[in-house]
1. From P, Q, which structure was FRET efficiency 1/(1 + (r/R0)^6) of positions 80 and 440 (r between Cβ atoms, R0 = 41 Å, to 0.05) = 0.75 calculated on?
2. For FRET efficiency 1/(1 + (r/R0)^6) of positions 344 and 384 (r between Cβ atoms, R0 = 30 Å, to 0.05), find whichever of P, Q sits highest and give me its label.
3. Given a value of -0.24, -0.33, -1.25, -1.47 for log10 I(q)/I(0) by the Debye sum over Cα atoms at q = 0.06, 0.07, 0.13, 0.14 Å⁻¹, point me to the structure among P, Q it was derived from.
4. Starting from the value -1000: which structure in P, Q was helix-only ellipticity at 222 nm (-39500 (n - 2.57) for each DSSP H run of 4 or more, over all residues; to 500) calculated from?
5. Once FRET efficiency 1/(1 + (r/R0)^6) of positions 200 and 280 (r between Cβ atoms, R0 = 25 Å, to 0.05) is calculated for every structure in P, Q, which label goes with the largest value?
6. Tell me which structure, out of P, Q, gives 14.4 once mean count of other Cβ atoms within 10 Å over residues 56-63 is calculated.
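The numbers here are math on the coordinates, done by the rules we state, and not lab data. These numbers come from a predicted model, not from an experiment. Cβ atoms are built from the backbone, for glycine too; each structure is taken alone.
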Structure P
Amino acid sequence: MMSRTRSVSMLLGALLMAMAATAFALPSSFPTGTTVYDPERAYNGFVLFPGGDLKTHLIDMNGNEVHRWNYEGFPPIPLSADQAGGEKGRLLVQLARAEKLPDHASPGNGLTNASVAEVNWEGDVKWQWGSQQNPVYQHHDMRRLPNGNNLVMTAEMRELNGFDYEIIDNAVEEVDAEGKVAWSWGAGDHLEDMGFSDARLRALKDSEDPDFLHLNTAVPVGPNHWYDDGDERFAPDNILINSRNANVTFIVDRKSGEIVWRMGPDFPALQLTGKIGRPVDQTVGSHDAHIIPEGLPGAGNLLIFDNQGNAGFPPSKQGVFSSSRVIEVDPTSDKIVWQYTGNMSGRASFSFYSSFISSARRLPNGNTLIDEGQNGRLFQVTPKGEIVWEYVSPFFGKSMPSDDYVTNQVYRAQLVDYDWAPDGTPHEETAVKPDCDIYIAAPGCHPGEPVTQ
């Protein structure tokens, strides 16, 4: 049920309102937990996400925490029983942040985790790669591959021709059960294939930002109808990669290492609420780019959380308001076939905004689970944008040890079916309707109309 640990005297609408064109502000007091839930129209299951407390949480649709792992999820990756030797409730997690950095490196920027691990429901480590003595510097993504190996995104400091400073080079590595690297791809060796104009490349180098690419997604393309129809670019074992800072998404051919498909870094001007069917317009600092898996509505299309944060060389021009969106793109035509913006839920476009982190996942009934990460707000929308489930994380903490504040931010959220967890794991499915006398701007309420007496 909805947590009342924080005062609910503030309107839910205040939680969602942006206070200025260039800044998003939250009230100091707001509700947490499940705030809206329509069990008949939502797709029901458990939701897995990392909390601001640096622990990994599993909740039911009513916001009840049904399990917790005392490991950070950056991100947590749920493993199917088939991927985990028949055992339910296993995860890939981050085991420990790196205590030492390479020479000339500063904290963060991908040089993050010393080790990653597979853990079971009880939190026991069943596989580990890396240690404080031999850090692997994993960051942002990892996946279990069909062959049982793990795909891990890593980082290292290196010199790169044309740069007069050391860069942070992002890599994607396939690691086997013994911790041996079976395949590796380094972004720095393919910079010329990412579509940068001479002017963009000069701006990139002049930025003196060692983390100028800042990759945040590396995922196998997966089975899809494009490949079945003969398009080799979308071979299931090719790797889809997203660069947050450079505004470019691309597919790497596993056999050749070449970039065989690309979207960006050049786009038409942003049309936040433009017509469906238009070419992809300006994305900025996007996250969680992936091909929608087979069996789901929109299968084969690219789904991406477009933060509209701050990115690009030179910095990309954004809209009048700071507003995020989720876009679904036909990757063979680069046209937008579906989108979600805040105004689709009857609010101003700037009511939906996260300048960093965040995710979006298509669900079997056609709904989409969205993580507005910087605000710890998870919600599920219908194809028309109606909010049928909403939850605000109550788990606060320091995202970095040096922070002088706490946050409830959520890096990435995923829904898993009930049978993913061990048998007998409890769950609740009780409708939650906001009190429109209090939450005037909540889904289902009608601002501007007289409140009921």
Structure Q
Amino acid sequence: MIQLQNIINGESMDAAASLPFFDPATGQQIGTAPDSDAAAVDSAFQAAAAAFKSYKRTTPGTRQSLLLQLADLIEANVDRLLEAEVACTGKPSALTKELEILRGADQLRFFAGACRVVSGTAQTEYVEGFSSTIRREPLGVVAQITPWNYPFMMAMWKIGPALAAGNTLVLKPADTTPWSTVVLGELAQQVYPAGVVNVVCGGREAGAAMVEHDIPEMVSITGSTRAGAQVMSAAAKTLKDVHLELGGKAPAVVFADVDIQRTASEIALAAFFNAGQDCTAVTRVLVHQDIHAEFAAALADAASALKVGEDLGPLNSAAQLERVEGFLSRLPANARVLSGGKRTGTGYFFEPTVIDGVFQTDEVVCDEIFGPVLTVQPFATEDEAIELANGTKYALASSVWSENHGVVTRVSMELDFGAVWINCHQVIPAEAPHGGFKHSGTGKDLSVYGLEDYTRIKSVTTSHR
């Protein structure tokens, strides 16, 4: 039974209470983590504030070196991190190692380079007798809260730009997936001065204490739209900046000239990877009416060919399984389940599911399910496809599939989403900004734009006298 501890001011620390966490592949408890209270959260923020006084003065070269050292440590401890990540998520080991743990190290290396080439303006004389310059400075202490679908990789997305910009931080993992984040925190103590990287575990009380605390200048959260709205409301009381990467309901717009089998296979992978627990996963396929029936059948075949437990892991928790089952139990009479649709095996596994016959106003089309469920709708014209695709409160990710250059160019311009992929889906290099509009949040992860989000702008004017 694993017993995790908080990491505050460079030391491992217990809390007065603890929370269990489970292996979703078996449903069995595998450990406990601290259920931090407001006092523990305050200790972490006090440590981060003290460390910021000196860390903010480090040069970009120093911050680069520290990030590169941490990336090297991650690679050296990949098996330890992988064990922790798979134990809490049930994900396939090989994919998790390559696409999450090792990619996370690469993302740190990107920010290590980016922090040395931050854009800015040269010193200029806008007014005679005065020189003006712009400083890009770290925000200060940052509160960061990560989700349970990609615990380790989302921690990389959070700490990379924050540390590169010169901030210190307090990081809280989801209460169901704390293990890999605590291991990351332990590795960070080998590189960073005490108090720069702090990790506190816990549930809602710990999260609320982080958002409401007076010290942090920003709260950054990846999670549901509901959670993001609560954070934004609470942060308003102390006028904190908020950085929100929230829900999605990504459409894939498929035109009649595609290779049906290849496109259906690629979309199925983009829909069911990580058991559909991905805010950018394809959840709605909008397909031209001329190939609607054939394409829906091809999607069902591609879904059925995926092996539960090998190609996709379980849902993260009993609560998430119940949520997904609830959507299926409430399907309207017009909906037709073409494949999947039920729980399978032990643990929290759910079959990859394709549903046809749905309407734009159906719950399964409108609301984020966060599970391996894909809906199919036909369209007749390009304008109708765009209207259906944009007919959602979410605006994170989308894709368009066609061999016609004019079609994909026009549609990509009209799709109201932060990311648009053409004849592909979920290609997310560290250099590309990731973030949406509307109910999908504010700010960007990854890229130089993600780094800039963790900075503030100061104007400095000097008299020539």
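1. Values: P: 0.45; Q: 0.75.
Clearly, the read-out refers to Q.
2. Numbers: P: 1.00; Q: 0.25.
Structure P comes out on top.
3. Details: P: -0.24, -0.33, -1.25, -1.47; Q: -0.27, -0.37, -1.17, -1.30.
Value -0.24, -0.33, -1.25, -1.47 for log10 I(q)/I(0) by the Debye sum over Cα atoms at q = 0.06, 0.07, 0.13, 0.14 Å⁻¹ corresponds to P out of P, Q.
4. On the way: P: -1000; Q: -11500.
Only structure P yields this read-out.
5. On the way: P: 0.90; Q: 0.35.
Biggest value here belongs to P.
6. Details: P: 23.1; Q: 14.4.
The structure behind it is Q.
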